[in-house]
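Following are the structures in question.
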Structure 1
Amino acid sequence: MDHRGLYKFAGRCALGYAAVWLASYAAWIYGSGFLAASASPPTPDQLVQLAQAPGNQLSARLDIISYFLLIPALLGIFAYLLDRVPGRAMLGGAFAGLAVLALFGASAINVTVMTLGHGPVTELLRNRLETLSLLSGSFMMPGLYAMAMSNASWGLALWRETGHARMVGNLLLLQVAGFLLATAGFIGASDVVGNLGILAQVLAGTATFALAGWWLRGMSDQPPVTAPNERPRAAGASA
């Protein structure tokens, strides 16, 4: 199928997503250090501190914006794989869809937390922030696991390709490795290991979408391919 228009748009969005995602992470680290990524749940007073930090305010809003760039970028990768390995494309796409829905829910809750953080600090505010933090985590964790499954499925599929496609596949698998390292750190209550895993995942993710943007834009100049399960229509066949 001819996805060249989608590839061009998806490539631009992928480049934009890489920049916005990295900026969001940098703002988050500036605003909270590594407190928000601690293996121990933050206390109500720490939640107030996180909600009021200007860096976290900026990070939460950049995070919301990033989804409008992430979704087209994922669609571009999905379209590429759908023409070559439809099964892997559908499997990874299903997990990616679940991940985006769950993570967007967590991000929307985080924006609410940042908005409430502007108000006066009361016991009611502390209770609300604690409840919203738990609710955000209930969305975030399934989303992170779903995204790891999507990255693994698409990464293994692209690893069989050549050139830039294979490099993107390798970076997707590096994201999975970073996620596993972060998970091991949190399970072992090691903030250092957990934050190293998050940092590795963010850097690998930034590189993934930066390279994917370059690759997809290049794909927009290539002729369309025929999917493995498509047969050329016979001459004179009815539409």
Structure 2
Amino acid sequence: MKRHLIVIFLLISVYSWGQGRHFKDLNDFTDWVTNYYRHPEPQYLFDAFEYGSNSQEIANAGSRSHLAAFFASSLRGDSTQQSFFYSQLKETTNEDFIYGFGLTLWLIHTEYSLGLLQKFLNLTQVKKYQKEFEVITKAKYPDILADPIISSAQLDILWADFFATGNEKSVIRIISVLKDLNSTEPSSKMIAGSAKWSLTSNAIRHDRVLSICKTQKENSELDLRKALEEIVKTAIKERRG
């Protein structure tokens, strides 16, 4: 009986991996991505990559680089999945796939991913993009947990990392920007405002974000504590409807 159950389980697992994931629309896709850390489904990452790369709505919103950051965080510890992506894309001529996969491998930034990136760039159909990728790969690698936050785009990348992994350090980095809410420097004040808005929005939707904000509120200096109190209060009120 036990052997039969094991066989059934294996058959179900193989079946689910072979089915693929159909995203009904952008809302369905966004919901899957932003809740990935809660319900990881690595077997559907390539389906998500295909959808995201082909979505004109995502392209028009200028969010493809943020999506690459999500896949980089999702794939960083899984060289088998990185190889699977490569096997699926090694014959592609789709420019969006080429840029998306190349950028993802660079953002993963492990010895394995960088070796795979070089292998990918040496493919015949990819060589014409060498100059563009030279610019990308020669740029300073973005260390999201250490680099000064000087643009709202960095907040999006930190959120992408959180959605992929549930890493609380990414949320804490976003919280750190709240110190500039009363800055006299317009750019810093604007980024801090974006951070507060995104923290409030995600604290409403995600228990883990709300919990992190509560914990940080108790352990923060006064300038951060007041902002976090407002975020937590608003999130709880909105949750109650």
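Quick notes
- Given -22500 for helix-only ellipticity at 222 nm (-39500 (n - 2.57) for each DSSP H run of 4 or more, over all residues; to 500), calculated: source structure among 1, 2: 2
- Identity of the structure behind 31 (criterion: relative contact order in percent (Cα under 8 Å, 6 or more apart), calculated), options 1, 2: 1
- Taking mean count of other Cβ atoms within 10 Å over residues 21-28 as the criterion, the top-ranked structure out of 1, 2 is 1, with the highest value.
- For 58, 54, 32 (Cα extents along the principal axes in Å, calculated) the corresponding structure among 1, 2: 2
No value in this document is a laboratory result; all are computed from the given coordinates. Computed from a predicted model, the values in this text were never measured in an experiment. Cβ atoms are built from the backbone, for glycine too; each structure is taken alone.
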